[in-house]
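Colleague: Below are structures written as structure tokens.
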Structure I
Amino acid sequence: MKTTLITIGNIILALLMLFLYTILWYYVGKKGIKIFFYKRGDIKTKAYWIVFWFLAFSFILAALVRSTMSINNKLTGILTTIGAVSMAAFCYLIILFPLTDLMRFIFNKLGFYGSVRNHLSIAYGRGISIFIAVVIIFCFGLWHATHQSVTSYKLNIDKKMGNIKELNIVMIADVHMGIMIKEKGIDKLITSINRLKPDIVFFCGDMVDESTPTSLKMYFGKEFKNIKSKYGVYSITGNHEYAGDVSETIEYMKKANVKVLEDEVVKVNNEFYVVGRNDAADGKKVKLLSELLKKADKSLPIIELNHRPVAIEEAEKNGVDLQLSGHTHEGQIFPFNLVTKAVFEDDYGYLKKGEFNLIVTSGYGTWGPPIRIGTKGEIVNIKLKIGKEIK
């Protein structure tokens with residue numbers, strides 16, 4: 001009975017969200033038709049609405065096609081790309097149009113007439129200026145999303161680790177191979193990693209998603225072998241891996257000599273521990289951290305890979321020295337960064353609590369809108385000093 005009520009509740013919520021989504025797109029559509037068409041009811045107007053609603057639901061349509069057809073089908077790739085671009089445009093149209101409507105309302109109430117109003121009307125251009133602004137925003141966001149940078153951190157852990165005094169870590173998360181990151185993007189990623197000369201490399205989830213074709217997995221299954229690091233490459237799953245064929249993804253990771261950790265602990269070179277957590281999207285019960293670290297020697301450094309920046313208190317309590325997370329994209333596009341800041345204690349960057357350290361990356365790629373506004377795509381490079389810090 002309880003399960004049935006939850007299912008009904010989820011259906012009602014989904015329908016309400018679909019209704020709101022449709023209403024918001026209709027608002028944008030009405031703005032567009034007023035800008036581009038002066039006459040109503042002609043064949044051009046009807047064609048406009050057909051194209052408009054196709055663009056509005058292309059992202060959802062792509063998901064439906066993926067669930068019924070092979071992900072390698074060209075149709076899914078085309079629909080997903082169209083849907084992603086449409087979502088990017090929609091995000092800013094639904095912000096800018098209401099803002100300009102509010103401004104026009106305020107100006108009318110304040111009595112802005114004459115030359116001031118004429119100049120504002122010319123600048124607005126019946127709304128065409130909004131579309132131009134969105135095109136400029138999209139182009140900048142697309143360029144920004146494809147020009148990733150390296151973010152560096154220097155940390156200290158007051159523990160002993162054999163003769164090692166510093167560990168050079170490279171961390172990658174949220175690549176979302178498929179729409180934006182294809183074969184050339186994978187090559188670029190590998191080159192960028194090797195340029196940092198890492199001792200160890202961590203993939204912290206969402207390396208792929210529901211849009212990633214098997215052909216691309218086969219590609220990274222060969223090319224990731226070219227990553228050079230002293231202690232190898234370790235990976236965990238994120239929530240988006242489970243939206244596709246996760247077993248296939250893990251298979252190709254292993255073919256690439258990437259060590260996939262599924263709720264398990266490994267002792268690296270007998271000098272430090274790496275803990276790989278399963279994502280909650282797995283649907284299975286995630287093991288307790290205390291259970292995973294039951295036999296660990298906590299006098300050695302413990303690095304935890306957890307796709308989501310959650311369970312911070314659990315990590316601190318169980319002696320984790322450094323947790324590496326992604327997932328948030330830091331909102332990816334403004335103003336969604338305000339949402340991630342409200343949801344997560346640390347949605348981006350560095351957080352320290354006692355001896356516990358957390359680093360959250362904004363991710364390397366994009367999901368949904370193929371743009372970044374107000375955030376950056378990044379590779380994280382951590383110089384982890386071992387031993388008592390000298391001040």
Structure II
Amino acid sequence: MVVYKNFETIAIRTQEKRSENREHSVPLYLTSSYVFDDAEQARALFADEEDGNIYSRFTNPNTSEFASKMAQLEGTEDAFATATGMAAVFASIAPFLKSGDHILASRSVFGNTHKVITEVLPEWDITYTYVDIKKPETWEAAIQTNTKMIFVETPSNPALDLIDLEWLGKLSKKHGCLLNVDNCFATPFLQQPAKWGADLITHSATKYIDGQGRVMGGVVLGNKELIAKVRTFAKRTGPSLSPFNAWVLSKSLETLALRMERHCENALRLAEYLEQHDDVASVSYPFLSTYPNYELAKKQMKLGGGLVCFELKGGLESGRKFLNALEMISLTANLGDTRTIATHPASTTHSKLSEEERRQVSIGAGLVRVSLGLEHFDDIKNDIEQAIQKSIN
């Protein structure tokens with residue numbers, strides 16, 4: 001078997017073994033179950049004495065290919081694909097915590113991740129403590145004797161704050177905690193948390209991995225022992241990825257590097273443009289030279305990502321007018337698409353948080369998050385400029 005070293009080649013050339021039909025592109029395997037050669041093979045497969053497909057809730061050639069690619073791209077031993085990003089988040093937490101345990105998490109997490117940590121886990125007598133991603137000096141004191149996991153997003157959703165993964169990896173090892181990193185915003189092309197000590201990595205593959213707003217999916221990555229627990233949990237609870245969506249996502253990975261380069265190019269240009277705009281109060285983008293953690297961004301990320309956050313000087317009312325004035329840019333609850341998307345986190349993705357909770361994670365009332373697509377930059381800029389002008393008049 002040929003072993004490839006470069007990201008782009010791995011993403012394109014990692015495939016399941018071809019069938020007798022000698023197909024160039026792996027076909028869809030739309031089957032719920034698989035035929036056994038005999039009773040002994042069936043027994044051996046169910047006893048985990050032999051590798052092979054049993055039932056598509058467990059494994060399928062399409063989901064196996066996608067998971068294998070993702071593991072190679074993230075630099076982990078194994079991976080398990082799930083039906084959605086939130087299924088991946090939950091499957092990366094639930095198998096590792098039990099009643100009486102404690103999870104330490106950055107306060108800057110996706111809205112539904114916040115709800116899992118603060119509402120679902122406490123129902124099982126699993127406690128949590130939130131810490132400020134901007135104040136890492138407070139994290140170690142928040143670790144308890146029953147802390148079993150540290151969960152973090154970096155860059156964070158939606159304010160694009162960063163945490164030093166190398167420092168966090170050492171902290172988690174010092175206290176015997178699993179480090180779980182949501183790497184959705186960066187993708188493995190821009191950042192590989194496992195290199196810095198992450199034990200578990202989660203993705204919403206619905207975002208940049210698909211990249212075209214078509215299908216939903218997620219993936220959990222880690223070493224073989226940890227993913228074996230995730231796989232067992234998923235077999236019993238059923239959040240497995242469908243073969244069709246896995247096939248789409250696997251094909252999408254072939255263009256991930258090219259797409260991310262363009263996303264990042266457009267995002268940096270927009271951030272630099274907005275930073276000089278008289279009507280913009282603030283801009284957040286990791287690869288802006290004025291970004292507070294610019295050196296850290298350069299250390300652990302290849303490029304700055306495809307998201308830009310900014311706030312207009314007119315606050316909430318100007319933000320609403322801006323969104324309503326957009327003509328080309330889409331208003332939709334997604335990101336990582338070929339099409340540029342604008343959202344208002346305070347009233348959508350993080351609307352379930354209180355005003356105080358949003359303030360604590362840098363979500364102002366007028367904050368706008370833009371997911372830069374692959375359109376020509378001039379068209380993106382022109383739409384944003386005309387919308388800004390209409391929002392201040």
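Colleague: For structures I, II, calculate mean count of other Cβ atoms within 10 Å over residues 61-68 and state which one comes out highest. Each step should come with its number before you reach the end.
Modeller: On the way: I: 15.4; II: 24.0.
When mean count of other Cβ atoms within 10 Å over residues 61-68 is calculated for I, II, structure II comes out on top.
Colleague: Assuming 14.2 is mean count of other Cβ atoms within 10 Å over residues 141-148 as calculated from a single structure, say which of I, II it is.
Modeller: The structure behind it is II.
Colleague: For the read-out distance in nm of label points 7 Å out along Cα→Cβ at positions 173 and 237, a value of 2.9 was computed from one structure; give its label from I, II.
Modeller: II
Colleague: Looking just at FRET efficiency 1/(1 + (r/R0)^6) of positions 109 and 165 (r between Cβ atoms, R0 = 41 Å, to 0.05), which of the labels I, II belongs to the structure with the highest value?
Modeller: Numbers: I: 0.05; II: 1.00.
Between I, II, the highest calculated value is found for II.
Colleague: A value of -10500 was computed for helix-only ellipticity at 222 nm (-39500 (n - 2.57) for each DSSP H run of 4 or more, over all residues; to 500); which of I, II is the source structure?
Modeller: II
Colleague: Additional query: If you rank structures I, II by FRET efficiency 1/(1 + (r/R0)^6) of positions 157 and 333 (r between Cβ atoms, R0 = 41 Å, to 0.05), which sits at the top with the largest value?
Modeller: Values: I: 0.75; II: 1.00.
Largest value of FRET efficiency 1/(1 + (r/R0)^6) of positions 157 and 333 (r between Cβ atoms, R0 = 41 Å, to 0.05): II.
Colleague: Separate question: Given a value of 20 for relative contact order in percent (Cα under 8 Å, 6 or more apart), point me to the structure among I, II it was derived from.
Modeller: On the way: I: 20; II: 17.
It traces back to I.
Colleague: Turning to a different aspect of this structure: If you work out mean projected area of the Cα convex hull in nm² for I, II, which one comes out largest?
Modeller: Top value of mean projected area of the Cα convex hull in nm² goes to structure I.
Read-outs: derived from the displayed coordinates by stated rules, not from any lab. What you see is a predicted model, and the numbers here were worked out from it, not measured in a lab. Cβ atoms are built from the backbone, for glycine too; each structure is taken alone.
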